[in-house]
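Visitor: See the structures that follow.
Bear in mind that the values in this text are calculations on the coordinates, not laboratory data. Small disclaimer: the values here were computed from a predicted structure and weren't measured. Cβ atoms are built from the backbone, for glycine too; each structure is taken alone.
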Structure I
Amino acid sequence: MSKIDEEVISKLEQLARLNLTPRERDQISKDLNSIVKMFDRLSEVNTDDVEPLRHINADIVNRLRNDKVNGELTQVAALSNAKNNKEGYIAVPKFLKPKS
């Protein structure tokens, strides 16, 4: 069985750029050890006669339909509903501030 020790917690803390309290380190250690224990239990399951899956949805067929263009707007029709337009485009107020 693998064990999550203080060294592993320190490395994870460094990689995640965390500053954990001793209580948090203890709780994370308990949680991770519990997860590792669950995976260790999975490794005890006999899978000798089980064929490996390449993909869990291997038997599902994705039924696609052809794209059909219909009901498209002309530029004039689209701009007719716009409150403001400029040079063939819909004009909107600026909402981004320049970097200063």
Structure II
Amino acid sequence: MVKVALLVRLQAKPGKENAVASFLENALDLANQETTTPVWFALCLGPSTFGIFDAFADEAGRAAHLAGPIAAALMANASDLLAEAPQIEHVDVLAAKLSH
């Protein structure tokens, strides 16, 4: 059962919307390699607003993800792709339905 999560909001720089979308689509391969990340979504919230929602069984899984390759790649490309720093919220999961 997932108990903790991250909700990340990303605002693309003007003209970088497609690059942010591609970055997120390509990050799926990295997310699939993370054994402590059972839930990972890349989201388009609006024309230039994107997001990531991922959930974890515990704080150790969340910390591992934040120290992992997706976060590193995002921060390495943030100044080129994003209009502002990513807004990262640590949230608790109250209930979840996950199908196998």
Structure III
Amino acid sequence: MALTFKDIERVANLARLELRPDETEHTLSQLNGFFALVEQMEAVDTEGVEPLAHPTALLGEVALRLRDDIASEPDQREASQVSAPAVERGLFLVPKVIE
């Protein structure tokens, strides 16, 4: 599946984006490269391959090097909320946007 300049312009219009001609060409190149990669992946024979429940399911007993979950910054909630127009019980109050 290869996109054309017209496709990029239509998508940009739908997304309310204004793209210069050089940006349109760059975007076209990137998206067509992405679709080429997808086509390569679709060509791989996956018959009999069981889906993974999780991406790390194959790691088994491999030790992951994860950092400790420690707060690295002090609590600055009150200092952050000083300039807020409305705060209640430590939460920022914002206007309702969905009716």
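Visitor: Can you spot which of I, II, III the value 17.1 was calculated from, given it is mean projected area of the Cα convex hull in nm²? Walk me through the numbers on the way to the answer.
Guide: Details: I: 17.1; II: 6.2; III: 14.7.
Only one of I, II, III returns 17.1 for mean projected area of the Cα convex hull in nm², namely I.
Visitor: Further, regarding this structure: Of the structures labelled I, II, III, one was used to calculate distance in nm of label points 7 Å out along Cα→Cβ at positions 46 and 70, giving 5.9. Name it. All intermediate terms of the calculation are to be shown ahead of the outcome.
Guide: Details: I: 5.9; II: 2.3; III: 4.1.
Only one of I, II, III returns 5.9 for distance in nm of label points 7 Å out along Cα→Cβ at positions 46 and 70, namely I.
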